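So, here's a batch of structures to check.
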Structure P
């Protein structure tokens, strides 16, 4: 079972012709990478993205399913996403946002503040943080205000990102495929296919050895949550409503 969240990214190829490899990656039930699709295109532009997204919608996801797409705001991608999918929640990679900010202003304090603001869960906390940002880092505030918070701030994001604020899973996929980027296109595609096939085979073998009804990642998470719950105080409001707070 996959989370309804997809990371999409592109990387330059080092072969004879100036092309790019586009990859889309999801996360499986054991918090592992799940490569969905890959394609070689001439460049990252609206037509290339639209072609890739049409294929993903037709053969992988479906056009009506609600899901979150995380990207680095590549050229032409926003227009292509809006044209192909009607129920997608488009999230911007916060790591790349902060990187772009730092490249322009060389402000490490502002970069960290953007990270902290992106993680805030409530609109009230978000607006308070933005208010103080305007007082302390006006350039950072102006730069950030130009980007719709519905695409990067947890407090305003309309979908569920499952704490995923970056395209790190796509970058992990690109690292695995790094050696193949210098190959001729046919050899590149065959190498990617071989790596993906081996990865899925090993993942299936690992799944067959699991003895729990949930994956090892989920089991470990539940154990940690259960341990933390030992230190909670529970106050019943009714038969079905309770107030829970930590003892610290």
Structure Q
């Protein structure tokens, strides 16, 4: 069979080349190597694909839409990955032990890791910044001012129970109503403003009036004290009030009546 002649540098000038096929070869050609030369690699039983000669002096696989190929140093922009991904860059580690900054974790590993962390931090005592001692009803968490929250019972002037009810401590057991018309309350208050004691002090409600021959008591709450003249035109009396001053004025009248001498 006569050898076929190959044409080079064909200019179709806009015309179509129909029925043409890329040459199929079981290995890369080594002659007539020009940048852009193509051949169809038939060496594999499957995943046959085109190869193109590069300016670097090597053959490069042309990516096929449905072929299984290994891509190196390729950037995928807005890639859509369906079904699943695999490979050494995908880590399936439930404990995230490798702590890699360049690998991806599977959904299952992320869920397992988060679930495991929650399972070990589901009580206050398991948190890193708490110190929980023997628990009792009505305990509250108080920050120790340094590095942890501690459980303490509320004490001192108030206490709290499990229901949340706050009870003030008893500082004065003498309870009731204090003060009357004849007694005033005496109240003792401590530095916290708490009433620690209450009592009463009696007050005098009687004014005693004496003269040369008799004594009378005036009840300040109910009686009136009057200043009178024993007979007409002997003295004058007047009672006035200015502010908080009650003034009693006793004098002689302008027309004095003198009785028997």
Structure R
């Protein structure tokens, strides 16, 4: 190939390469949850890294109802204070998380919601999830981490993964089915605390290491299946009324 042809061939390659590079950069720059909030009764998809789309929330304005929010695998929704912040009183919201949702105050803040978590929901300063009424499925790969893992008025929880907290794993009344790990690691940490609890456990419920409590409630019904373990440093169970069936291990260490 002579010199003239080589120069022409090189210019052709450079021209072809530019659009490919431009498309790649544009795709990263536009990563977001769509459609933008506020919006109701639709499906929202979050791809890539979404940061403070609704400052101080990663996504949501606390007015959204009837949404199905899908956070894709490898995606993240991060807010200065809240990861995802929605309502749900008008129509419950559903959050399907395969990625990471995080905020300083709450990872997820909702009035009424169903949360299906196979990724990570985290708060560095307060609660992983805070809600009025919530149905939570935390799958085997799901991790919820915060000072308080889940705080709500009423819950229906199925946990196959990990809820790791500092002071309280779950702070709520309702029904909890645990085959994973729910723990509170601080000195006075409590795995489960609420006014009325109906608990089925075949996993690990663990209170704090010094003055911790496994279950702290006025009233609890506990079916502790083999090989379930309920363990804490002060009390395995601290309750005024307790109906317990135990085929596993309940201990104060």
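Every number here is computed from the coordinates shown, using simple stated rules; none is lab data. Since we're looking at a predicted model, the values are computed, not measured. Cβ atoms are built from the backbone, for glycine too; each structure is taken alone.
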If Cα extents along the principal axes in Å is calculated for P, Q, R, the one returning 90, 43, 27 is structure R
From the coordinates of one of P, Q, R, distance in nm of label points 7 Å out along Cα→Cβ at positions 69 and 141 came out at 2.1; that one is structure R
Distance in nm of label points 7 Å out along Cα→Cβ at positions 133 and 149, calculated, reads 2.4; among P, Q, R the input was structure R
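Between P, Q, R, which one scores greatest on distance in nm of label points 7 Å out along Cα→Cβ at positions 53 and 157?
For this comparison of distance in nm of label points 7 Å out along Cα→Cβ at positions 53 and 157, the top structure is Q.
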Note: helix-only ellipticity at 222 nm (-39500 (n - 2.57) for each DSSP H run of 4 or more, over all residues; to 500) at -1500, derived from one of structures P, Q, R, originates from structure Q
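Upon calculation of relative contact order in percent (Cα under 8 Å, 6 or more apart) from the atomic coordinates, which of the structures P, Q, R produces 5?
Working: P: 18; Q: 5; R: 8.
Computed on structure Q.
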